[in-house]
Structure I
Amino acid sequence: MMIKASVSFLPLSVPSSRETHIVADYAELLCLCNPDKMLSLDDLLSRVYKSAELEAERETDSIEREAPEADDEQRKNGYDWFRHLRFRKNCFGEYYPFSVCDSVLTTEETFNVSQLTYIFLLLCSNLRIVHNDGKRNKLTTDFEKLCSFAMERYLPDFKVQCFGKSVAARENYPSKLFDAVNQLAENINERCIIKKEDFASTTTGDGGLDIVGWRRPWINDPAPGSLICFAQCACSNSEWKRKQNESYHGNWSNRIYFQHPTANMMFIPFCFRNNSGKWHQSDDIIESILMDRLRICTLLSKDDSAKLTELCSWSLIKKFLEYKEDV
């Protein structure tokens, strides 16, 4: 039986991917939404392998393998997923809102601001459970804002601004892309080389750039050339690998002439790690500094996390914590 506390969220369906960090997220969502605030290994295996679409897959697979062999492999996968949860418990520290004892995941009824930040990033990693695009946009917009806080901590002497097409970015830049690019070039003291006629008059958006940071410690120096960092943010597990190229220096060099190539960063809300803490698939990272859930949490201060209550998605986070679904 499902208990609905809100129409903001869809039922927690099994994710299509069996990647360890994706299933670990699913386990955490189930634990948070279970009225008992716990999830056992058997609960997780039941949800993942007894769903209708996978039942059909298993029936096909049984032609080649005996059922006991399939069950052994499933339990082996389950142990691996819980090893990953224990890795998270050890690495995230005060940010982690769960406990792992043997093969049981548990959580509490109330959370501190650090743990709420983790839950926010968990939701951003699983937009598929959010009911409509408007609510999803609240999360993605606030994710960009939170990433700008993390970038400020990573680059403490840099001026950091949001450039993306969200409301927060438009506090600093015009809505039309050509005007925004010109303003950006002026801010970082580089030369804009693209022409107004190269854009449609109605072209808005951000050109694939969400956050910019630059450092110019010298005063009254009109010469170009300084440390500049461009960043892109993505909450889609299937799209972030492609999007990391959008803020890459080569993608922007036809718009702005840079005295020196920019650094490129990619922010994602996923915990993109294997059980030893290394990247899940390092060959997916192309000429960018990847900032995943662990790095973001490590960078943020308690003051940054406290700002979560001021963001437009805060009410959505509270609604999610009220949502209940029997495991």
Structure II
Amino acid sequence: MSRKWICVILACLMAVSMAVVVGCETEESEEDAVERFPDRPLEIVIPWAAGGGSDMVFRAFASVAEDYFDEHISISIVEGGAGTIGTAEVADAEPDGYTMINYQVGPITLQPHQQDLPYDAIEDLEPVAMINTEAVTITTSEDAPYDNLEEFVEYVEENHSEDDPYVYGHSAFGGVPHITGTEFFMEAGINDKMDDVTYDGSAPSVEALLGDEVGMILQTVGEVRPHVEADEFKILCTFAEDRVDLYEEAEEVETAKEQGYDIVGAVWRGLAVPSGTPQEIVDHLEEATLATIEDETFQGLMDDLGTGITPMTSEELEEYVHEEYEIHGQILEDLGLTE
């Protein structure tokens, strides 16, 4: 055998040996990564504008969760696309458990029925745990000339028309507040007299009501609390099963059901990681999240925000999301809001 062929054979053997070594090192490093997790800071991506309900809830969560996750947790705002841009970013992130998403109703069970998205809401994200739910409200300025749904409907009928509609705001076209309000407008017979403005998050919509850009907003009970308590806003109704007892002013507000409209709408928030994240890491994140939710300091912070806590395990949240996905798809179809 010539020296040339001997060199070729030796080179091939060396290449094969290196591939085996690299493969073993990769396997060992992946196992070590799971064993060491977490060994660097974690990140929660909020796909909404800063200062809104989700931002406040997860900043409260992160401030307490470090005791249970054993690492610092940073909050990143990646807004736009009714929550879908930040969600897409996390769905495409490395599945190592270090990047989590504010897993929320809009980008997960609503927007997929309304537009083509760069992620599969069911397949590309792995639920970690549910944290809370918040009832949607109809909230107006304190000096608005109506105090309940009957007076509101009467005002719209007498003062507005298809050519001169009543303008209201919300934080995502086809999101829970928007579709909940649309259900109400249709049932009350005033939908053709209403016109909406979509803001990229709850904080901008709240600012719009403060600035009289809109006559009312559809937002959750916690997101409007500071302005209700400051006598700047008043809540006409909550779309909850029962009266909200999170703060005094909310307790006094009748539900839509009590006012004759059998409509319920709530925003839910949890955490999820990219699909493919090792199960041991998902289990660790779930355990730490549920422990944080049980922490008295976190519960106190949530009370201060005027929002409730609704814990669910990873398995429970996954089942809930599948159910919500089907229900919301049918509601959107009935309202003519599907793609």
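Just so you know, all these numbers are worked out from the coordinates, no wet-lab data involved. This is a predicted model, so every value here is computed, not measured. Cβ atoms are built from the backbone, for glycine too; each structure is taken alone.
So P(r) over Cα pairs in 5 Å bins from 0, in percent, for residues 94-173 alone, computed for just one structure, reads 3, 9, 16, 15, 13, 11, 11, 9, 8, 4, 2, 0; which one of I, II is that? It traces back to II.
Have a look at I, II and say which one yields 6.8 for mean projected area of the Cα convex hull in nm², for residues 134-261 alone, as calculated. Walk me through the numbers before you get to the answer.
Working: I: 8.3; II: 6.8.
Derived from II, not from the others.
Given a value of 21.4 for mean count of other Cβ atoms within 10 Å over residues 158-165, point me to the structure among I, II it was derived from. Label of the originating structure: I. Taking Rg and Dmax of the Cα atoms in Å from the coordinates of each of I, II, which one would give 22.0, 76? Comparing all candidates, it corresponds to I.
1.35 is what came out when Cα Rg over 2.2 N^0.38 Å, for residues 182-229 alone was calculated for one structure; which of I, II is it? Answer by label: I.
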